[in-house]
Each structure stands twice: as structure tokens, then as C-alpha cells.
Structure 1
Amino acid sequence: MNQAKPLWSFAWIIGARIDLLLIIGGVLAGFAFLGFNVALRVPVTFLWWFWSLGFDGTHIFGTATRTYFDRSACQRNRLLLFGSLAFFFSLGPALVLAGLKPLLVLIVAVWAYYHVVRQHYGFMVLYKVKNHDLAPLDNLLDRCFLGVMLVAPPFQRFFIRHPAELGIPDRYALTFLDGPVWYLVIATAAVYLARQVQRARAGATINAPKWLLLTGVVSLHWLTFAYMSWEAAVPTVTIAHNLQYHALIWFHNRNRYEAGESEARNGFIPHAVAKSLAAYVVFGLLFSALYRIPGYHLGRVSSLAFGLFCGFGLTHYFLDSRIWRVRHDPELRTVLRLA
């Protein structure tokens, strides 16, 4: 006799507490930033520094723990790690010297936002794998829904309604696209909702973590770009991304580096930050302060310095797209307990 399918599925990436607090609940930090700035008028500069030093710079340290600070990773991926380091720390100064600083800013901004969107997609896929939610049609619709719902809000704000916030003259506003963008958003939402109704009628199990993630992320991005300029939007939407990343890198490092023999194989820092959360926080804050503070001050007085310090973010965006390829890395699947 066949057992009835459960109505809800609750398979987590790390565990219910950490997932709900950081991977899904990280958006609450974004909503807090939104409230502080819009309702309580907390200055953007305060929010920016709190986010930049405490969360964003430290999440780049998280990447470094499993790349440049990992002795075995450096030996195994020497060309990837040091080639990307040389390229991206040269790219910024080269564009500045060529008189293309605006292009550099555009590259950093677009790639940074794509990086945030791509990570949300990655966590959504992990929840789909964990909860056996892998029907080809739903994979396509999930991808389209997330993409449209996260790209439309900033596109509407900065290229249709308020282009001057990016330094674009109002006469170049793409106002003729306002209607088509709304049609695309409404059509995407309608198709997606219709599919969910069809699944419910067919008795399909509901992937609860995926729905919680999508609800939080999509609502945060729509509200942020409805009320906030780009200066305030950057830390607001990115802090959720940072908290997700810290949760995943901590989980990864604990599983890969905590064993006693890992210090000899991987190095002191990966082993130390895997054993102690306090060590992870202290090393991360020190790393963040050592490059974010001088990077900010030097970047204000020298375009070349600005271009050089862009290398930290660009290298991070590139490496992150290579080191989390779960499908192609059996060892990573084992470490993340997906095998």
C-alpha cells in the first residue's frame, strides 16, 4: 500500500535553527536596515560602515579561508587562485589609467548585484535538492521567477524612474519600458502561481524552506528599491547575502577543517576558524578592517587606489563562481552533506 505524500517538506541545508536564523532569516537584517534608514532616518554612512566592516569585508575573509589561507587549496588550484588575483587587481588600475573609471564602477556594481542574485539562486537550488523538488518544469519556473523578481526592482528604479541616482540624465530614462517590465513581472507571477496551484491539486509536497527563502528575498528586494537610493540599497540587500554566506562557510569549514590533522595539511587559519567561532569573528574583523579602512580613505584621494582595492571584490566574485560548484565537486558535496 502506497503511503500518502506529506503536505510539507522541511529538509534543511545546515539545520532548522541556523537556516531559519541566517540563510532564510538573514533578510530580517535587511528589513532592519530598511526601517532604520526610511522610518528612523539613521544616516546611510552609519549603516554602510556597520555593514562594510562587520559583514561584507568579513564574508570575503570567509572565501579566503578556503582558498588563499588553505595550503592544500593553493597547491591544488595555484593557477586559478593566483592568476585571478593578478588579473583582477590589475584590471581596476588598468581601466583607471585608460580613462575608463566609470566602466570599472559599472562592472563592480553589476557583478556585485549578480553575485547576490546568484547566491540566492544557489541556496534555492540546495533546498530543491534537499527536498527532492527537481521536476524539470519547476526548475525552469523557479529560475525564471527568482531572476525576474530580483532584476526588475533595481532596473525599474535606476533605469526607468530615477536614473539621476546613477548619474544618468533624466532624458535617458527608459520610461517606455515601464509598462513592458510590469507586464513581464505580472505574467511571470501568474504563471508561477498557476503552477503552484496545479501542483497542490496534484498532491505534490510543498518545499517549505524554498518558499520561505523566496518570500523573504523577493519582498526585501522590492521594498528596498521602492524606498531606497543605491547608497542605502547596497548594504540593505547585501547584508542578507553576507549572513547566508557566513552560515555556509562556517558549516563548510567545520566539516572540512576541524579534524586535528587538518592544520598540517591546510594551515593554521582554516583550522583555527573551524574550531572556534570567536576566532572566525576576530580574524574576519581584522581582515576586513585592514583593507576596508585604508581602501576607503585611499580610494577617495586616488583613482588608482580605488581601482586597486576593487580587486578584492572582483576576485571574490570570480572565485565564488568557481569554488561552490557542487555538481562538479564530489568532495564539496560530501562536505556540505549533499552526497
Structure 2
Amino acid sequence: MIYMNKPAVVILSYNSWSWHKKFLPGIIAYAEDAYEIVVVDHASTEPLAPHLQEHFPEVKLLTLKTNTGFAGGYHRALLQIKAPYYVLLSADFEVTPNWFQPLLAFMEANPKVAACAPKIKSYHQKTHFEYAGAAGGFIDPMGFLFCRGRIFDTVEKDEGQYNDNIPVLWASGGCLMVRSDVYHEVGGLDTQLFAHMEEVDLCWRIWNHGYQVYAIGSSEVYHVGGSIISYGSPQKTFYNFRNNLILLLKNRPVKLLIPYLFARLCLDGLAGIQFLIKGQFKNCWAIVRAHFSFYSKAPYYYKWRKKNPPKFLSKGHYHKSIIWQYFVKGKKTYQSLNDTP
């Protein structure tokens, strides 16, 4: 067990020494005694401990013997770390000099806020937001996720339009600050999700327990992206489609679940046809596998939701179809949407 009186920046690492060598110096330099750093070796096949001991002796190391995905790795690691706050930080993030202080200051000033995240921008194109998280996340009735700064494949340039602090349904798990007591109160990350959307599920449960999630516009970090599961890969397609259906089943009230879930299943079929037309057969098969995996897990989550009845919350829920707004009406940015959440 690792005990800390300061916030713990926890970095899950799987064969990530190249990223640590590149990004840990900045994380250490900007700490200014405000936080401590724990690297979690997630059953890497390459040696990590000798490199950390030689180059970054101030970093604590926690070793896990088996790899259970992003959700499982953090779940097991955070059970072994006692700290007032956790910051889940992926290995392929570059932090900036003022990245941490605005997050902590906002949390300290707002006790009902249980989680928050900075603006996430692209490491390769630093003028623009990054696909996974951008400036805070939302959801439409059929479960499609989008962000301030990114809707589907349209990623905006950061021109200061999202520098405010606002409540959001979800914040990216790539760089997420969360109160440790609330994290454990709501059950932590769902290990059955393995990877992708586990932070959306966590944030939604935080709202359902009466707390809040915010995007903090005065803090920013840069994300490389696609370093573990590459964008567009069949593996990513599988987790995105399956976990999105689980997300709805777990967290959406029943009167809003049945009609929209049926519509979502139909749209997933259309997505599979689109992959077939493009010749992306493995991605089409990934959608089929995702659905069968969802059906096999549905009884477990049905029992889970009976013990944890979902609530309807307006914050972060967009009441129109983001597909219709984007593809039919041509609204490509968050600011162009009507009745934004």
C-alpha cells in the first residue's frame, strides 16, 4: 500500500518507457511539491524498474503481474494507493507548466465537484484539440459521444472559445482528476469494460451519486493518442461499439433506454454495412462481435442496474440527435449546435 498526503498522479504503463523518457521530466518539473507521481507497471514485457530507478528515482513504482486493460489496471492500482485525489494520466501525455494548479484549485473550492479534466489538445498539432476528450464530453439520446472541440471527425482549432469552466457529462480518462473517496464510493472503473468509455461510465455514475464533473478551461495538456490501441483498428471498433451499449444499459433510465437502444442497434447495423462497402471486413465483424458480447453481458448489467437505479440528469445530455445535426444540418462544431447541453 502506498500512502500519500498529496494528490497522486498515477500513470498506467505498459511497455511505455519511451513515453516516460519523453514526458516524465515535465511532469516531475511542474510538480512543485504539489503532487507525487506513481507509475504502475501493468505487466510490461520490457524492463521498467531499472530505468525508473536510474533516471527518475523520485517516482514511486507499483507493479501489477497481469494486464487487465485500462479499467482493470487502474482499478487494481488505485486500491493500493491512499491519497486525497487521484489524477489518472496516460503515459503519452505532455503536461504544461500550469496544468495541475487550476484543477486542484477548482476542486478545493467546489466540494460537490468530484472529477474534472483540462483541455486536451493534440501533441502533433498543438493549435487544435485532440480527438479523445477535447474540452469536455457530452452524449446524445442514442449514446453517441461528442465534445466541445470535437464532433465525430471534425476537430476544432483552439482559439480560446472553451476557456471557461463548465459541467460536462464526462471528462477524458487520459487526464482525469477525481476525489479518491468518491471514486471508491461509486465503485471505481468498471473492469469488465477493459478499455474505452470506462471514464464515461465512471463520470455518469458520479453524477448519479449526486456529485458533479467539470471541464476546466484554464488548464491544458497535449495527447499523442492511439499509442496502445490505434485509431480505426478492429479492436478499437469492438470496444467502442460494445462498451457504448453497456454504457446505455447501465446508466440510462428505462423510459429513455428501450426506444433509443433499439434505434441504436439499427444504426450499428448501418455502420457495419458502411464498413462492408469500404472493404473493411474486420471492422464489420468487430461490430458483430461487439453485439454478441453485449448480449452475453446484458443479464449481469440488468441485475446491476436494479441495485443501482439510473437517474435522468440534464447536465451533459444533448436532447437532439448529434448525427442529424452533424450530417444533415451541417453543424460541425459545439458552438453551432442548438440548445447545447
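Bear in mind these aren't lab numbers, they're just calculated from the coordinates by the rules spelled out. Being a predicted model, the structure only gives us computed values, none of them experimental. Cβ atoms are built from the backbone, for glycine too; each structure is taken alone.
Listing for the model above:
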| quantity | calculated |
| --- | --- |
| Of the structures 1, 2, the one that -12000 was derived from, the read-out being helix-only ellipticity at 222 nm (-39500 (n - 2.57) for each DSSP H run of 4 or more, over all residues; to 500) | 2 |
| Identity of the structure behind 19 (criterion: relative contact order in percent (Cα under 8 Å, 6 or more apart), calculated), options 1, 2 | 2 |
| Ranking 1, 2 by percent of Cα pairs over 24 Å apart, the structure that comes out highest | 1 |
| If mean count of other Cβ atoms within 10 Å over residues 13-20 is computed and equals 16.0, the structure in 1, 2 | 1 |
| Distance in nm of label points 7 Å out along Cα→Cβ at positions 237 and 301 derived as 2.0 - corresponding label from 1, 2 | 2 |
| Entry that produces 23.8 once mean count of other Cβ atoms within 10 Å over residues 85-92 is calculated, selected from 1, 2 | 2 |
